[in-house]
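Engineer: These are the structures, in structure tokens.
Read-outs: derived from the displayed coordinates by stated rules, not from any lab. Note that the coordinates shown come from a computational prediction; the quantities given were computed from them, not determined experimentally. Cβ atoms are built from the backbone, for glycine too; each structure is taken alone.
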Structure I
Amino acid sequence: MSKIRDIIKNHEQFENSIEKILQYANEIVSDLPYRKKISNEEKFLLLESLILRACALWEKFIEKELVLAVSLNTNRLVKEMNLKHNTKLDLELIRAILFSDIFRDFHDLEKSKSFFNKFIASNFNFCAEISTSQIKNLQFIYKIRNYLSHYSEFSRRKLFDAYKKKFGLKRFVEPGQFLYTNKGQRFQDLIANFKYCSINMKKKFKKRR
């Protein structure tokens, strides 16, 4: 089934991109002898930039996954949008209908579940494969991402609350310093979560190849 192959390809491309980020981050924190030594401040900035890149890749991946998953069975889309049953729904039209002229953000799978359930057939709904802990890790990463994107007092408070709840931190530290803890292990764990989510989601489709 060509559409299933497209979904698997989407996963493989995303997972490869995340793996490259993990490898690059490892080089940054490892002070490899063949690379110019960089300061801790530079390492902090580089890790922060990689967080932003990983989040952007995740959003692109989820948007494509949604369109492809809906295309496998368009019955729910036809019903929800009151379309004629003989409407020819290619990927471009599905994307146009789902996104219309409204900005939609699906990075938080917990908040997006109701939307996915409305338009994706249950046997292709990838959300069911994601664990609660993986979703919580995604939400934590996005608190870092939101702070780095805005540096607002609101996003800082949200991130500090997450620091305290998840790691028991007593004072706020900038994300780069936080991610560098234990030679970048925190960064590795959080970014690898993207890959693990993709691997779990892929199980839904690999069974049907």
Structure II
Amino acid sequence: MNKNSYYKKIKEVFEKNNGYAKTKDIVKTGINKYHLYKLLEKNKIIKLKNGLYKWNYPEKNSDEELVEVSKIVSSGVICLLSALSYYELTTTNPWQYYIAIHRDVHKPKLPEYPPIKIFYFSQKQYETGIINREINENKIQIYDMEKTLCDCFRYRNKVGRDIVNEAFKEYVNGKYMNMDKLLKYAEKVGPYNELKKYLELLL
């Protein structure tokens, strides 16, 4: 098999996995990982972490980076400012990705890029409000809009009070507002009383 044949076969593996592949996926096809490293040297693929690669498509956007982050932190859930940005509830463009993991899980080894900030949630906080979204046929885990707002209010000193105020104003003026759902989440994961008072002043 010549070099072009190896290249074509490796690319087929990436395309089958929606642009991503693990070293073991390549080795399973009978191709030596040497050819994978050659593609890395030529910048045809990007290393996300040990054993995980992404095909280097030039038209990558911020939503596709969410897929990368989800692949790097496989048990993580997109949260806080990253989720606000996804739902277009903020004009702030976060420079790092906010990911929630269960507090009993060891912190994953993170690459230098993309920049990722890990938040450790309790069982109830972690499992509440997770939904699956699809980006270019790749699934990501993200908190729904109401759970994201509850989390941002709870972490408002870290996220930024101005950003949280902007997000809530966008939410209450938007067509997807569901106040009952928002307050149910606040009752379950907190902080209910503080958030209720805040919403009364806002409305």
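Engineer: Suppose you compute mean projected area of the Cα convex hull in nm² for every structure in I, II: which one lands on 12.5? Provide the component values of the computation, followed by the final result.
Structural biologist: Details: I: 13.5; II: 12.5.
Computing mean projected area of the Cα convex hull in nm² on every structure in I, II gives 12.5 only for II.
Engineer: To which of I, II does the computed value -0.51, -0.77, -1.05, -1.21 (log10 I(q)/I(0) by the Debye sum over Cα atoms at q = 0.13, 0.16, 0.19, 0.21 Å⁻¹, for residues 107-194 alone) belong? Let's see the in-between values first.
Structural biologist: Numbers: I: -0.50, -0.71, -0.90, -1.02; II: -0.51, -0.77, -1.05, -1.21.
Source structure for this number: II.
Engineer: Looking at distance in nm of label points 7 Å out along Cα→Cβ at positions 27 and 67, point out which structure of I, II has the largest value. Show your work: numbers first, answer last.
Structural biologist: Values: I: 3.1; II: 2.5.
Sorting by distance in nm of label points 7 Å out along Cα→Cβ at positions 27 and 67 in descending order puts I first.
Engineer: Ranked on FRET efficiency 1/(1 + (r/R0)^6) of positions 91 and 155 (r between Cβ atoms, R0 = 35 Å, to 0.05), which label among I, II comes first with the largest value? Can you show the working numbers first?
Structural biologist: Working: I: 0.50; II: 1.00.
Going through I, II one by one, FRET efficiency 1/(1 + (r/R0)^6) of positions 91 and 155 (r between Cβ atoms, R0 = 35 Å, to 0.05) is largest in II.
Engineer: For the read-out relative contact order in percent (Cα under 8 Å, 6 or more apart), a value of 16 was computed from one structure; give its label from I, II. Could the numbers behind the result be given before it?
Structural biologist: Numbers: I: 36; II: 16.
Traced to structure II.
Engineer: Right, here's the next one. Assuming 3.8 is distance in nm of label points 7 Å out along Cα→Cβ at positions 51 and 171 as calculated from a single structure, say which of I, II it is.
Structural biologist: Numbers: I: 1.8; II: 3.8.
Here the read-out was taken from II.
Engineer: Moving to a separate point now. From which structure (I, II) was helix-only ellipticity at 222 nm (-39500 (n - 2.57) for each DSSP H run of 4 or more, over all residues; to 500) calculated, if the value obtained is -14000?
Structural biologist: Going through each structure in turn, the value belongs to II.
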